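Listed after this line are the structures, all set down as structure tokens.
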Structure 1
Amino acid sequence: MPELASVTSLASSALKQEELFPIREVSRLTGVNPVTLRAWERRYGLIQPTRTDSGHRLYSQADIDAVRSILAWIERGVAVSKVGSILAKSASSRSVATPAYNEVSSDDWSQWQGQVRSALQNFDEPRLERLYGQIFSCYPLPVVFQDIFMPVWQELLLRQDEVGLRGEWLMLDGFLRGRCWQRLQLGRDDSRERVLLVALPGHCRELELLVAALLLGNQDVDVSVMGPGVPMTDLALVCERMQPQALVVFSNQPPGEEFPRQLARLALGLECPLLLAGDSADLAEESLAGSPIACLGNEGRLMQRRMQQFLAGHLDT
């Protein structure tokens, strides 16, 4: 079968010459008009396309991914002037956490994403299921979700107003949520330390929370998840009854001025440590420095490592 044959070729392919896209194609793929793309380059340095001898801009896949990340942050309420520092910090965290993965792997990930998009465009769930299994046979869990599936999910989320794409996003979202819940249930072990993971109302989507739970869990820690929307005022009572080893608040929203103070008040009412994960953890790190609240960051492998260090008493807050 063609798909089975592709597993070996994708996993062992050599780095090919990178495909480059003209600005009109980038505009079509992302929905950002050329004038805005040029402004992001000139005024803020957010993207750095290459130039042809005649001066025309050419964008790599990494540039396109950067445009989508910029859109995601703007949608969350972050000013475009502040996005550059956020992207730089995120890239730094990723490079520290994943030194073993090189450009060849990234090229393979793009090819897998292309197959996933093809399955979604045809609403072919059996093929999507096969691809899911094949990808897991080639890569560890963090790569499968954080580097292959979630970028496609985020791309479709940003473009779901386009004809047909909302259906594709809904299909992928439902498929991945089901697989995440399945893995969390199969991995449950009451003998391990338990950490409670929650998201406040409007701070993330359910799939983002479930993926975070998978990335945080390991052989020593069992992560229990409460679906998005738990009021902060209820968390002290929930922790009193569940008695977790730690409470992790997950948020992908830019923290408002009150957010650090709300977390500080919550920490005072808890008998267990309080940790913050997700995009908010990077954005709120400075304002929480010196507090009892640990910031785990937004990169899956780094979040897990920091949580282990914190539980072992080796991570300063």
Structure 2
Amino acid sequence: MSTHNAEDLDKVYSFAIKLARVAGRMLLDSAEQRYIPDGNREVQGLSEKDSSVDIVTKTDEDVESFIKTSIAQQYPEHRFIGEESYSKGASKRYLIDDGPTWCVDPLDGTVNYTHLFPMFCVSIGFVLNSRPIIGVVYAPFLGQLFTARAGHGAWLNEKQRLPLVRDPIPPIPSEAPRNCIFSCEWGKDRRDHPDSNLHRKVESFITMAAEQSGREGKGGMVHGVRCLGSATMDLAYTAMGSFDIWWEGGCWEWDVAAGICILQEAGGLVTAANPPDDVENCSIENAKLGSRLYLAIRPAGPSPNETGRLGQERAVREVWRRVRRLDYTRPGQ
């Protein structure tokens, strides 16, 4: 099958949605066993990977196995990269090339899932020529299905086009990041020394939240700081327009492939998290899948003084002026 053909991509898109719905039902069925009468109160097969906040459950593995097997039966010539199968391998190299590749997180937000916090989802991305061109994210506890295909827009529950607020889409606030909702994550790297990623993140969070006169005049005075515990959901909510800004380091490609497609199709911008040497004059490029460092800005409409894209780029530069560089490397980088 040629996945360059529009008709074939329609079929891949429909297939991905069906997979997500079944996988989401599997997640919900497993979760419900913990609170229905006479159900199983324990999280089955819970184990740690690299730390006590980097965990996997039997549900993660079962859902990934279902998705992987289903894809292999339908599209045997396609490659598959899933979080759980990747995590068990010895290599942490970037494995996506120009060929058709499914990039899947069977349960993004595993910690949330174990606590029955509803921000967990199945994330299915389809990548071609190294670019996510199909994204499907299903949060079954919330009943939210986010979908996108390159060139066809992004949707909530296949009916509501994203972003939610339209006609017109609001511009980026003139004093951004002030009046913005800022989304971020603590991450799994919890090393506690003055120059660790944890400390750099916390310092950046405080700067974004502080009053404008604080932090030597760098205070962002954002409306609020939100941590959902799922990079996929962060991107989906940025595509909705519910978050204005998302800044994060440490994500793997299965955490973001589907979400990047959805956000970009909604009209959002995704670029690098780390500020460049020349913040004012550098060009703002799309983030590279696999870079592990991301800054996303919601879809934006024009204002009397600038286009939506210029407003997004202004927000990027204002974030870069306030955050510290993060260090998340991998072999081959």
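At a glance:
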read-out	value
Top of 1, 2 by FRET efficiency 1/(1 + (r/R0)^6) of positions 32 and 304 (r between Cβ atoms, R0 = 35 Å, to 0.05), largest first	1
Structure (1, 2) behind the derived value 0.90 of FRET efficiency 1/(1 + (r/R0)^6) of positions 80 and 272 (r between Cβ atoms, R0 = 41 Å, to 0.05)	2
helix-only ellipticity at 222 nm (-39500 (n - 2.57) for each DSSP H run of 4 or more, over all residues; to 500) from the coordinates reads -10000; which among 1, 2	2
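No value in this document is a laboratory result; all are computed from the given coordinates. It should be emphasised that the depicted structure is a prediction, and the values quoted were computed from it without experimental measurement. Cβ atoms are built from the backbone, for glycine too; each structure is taken alone.
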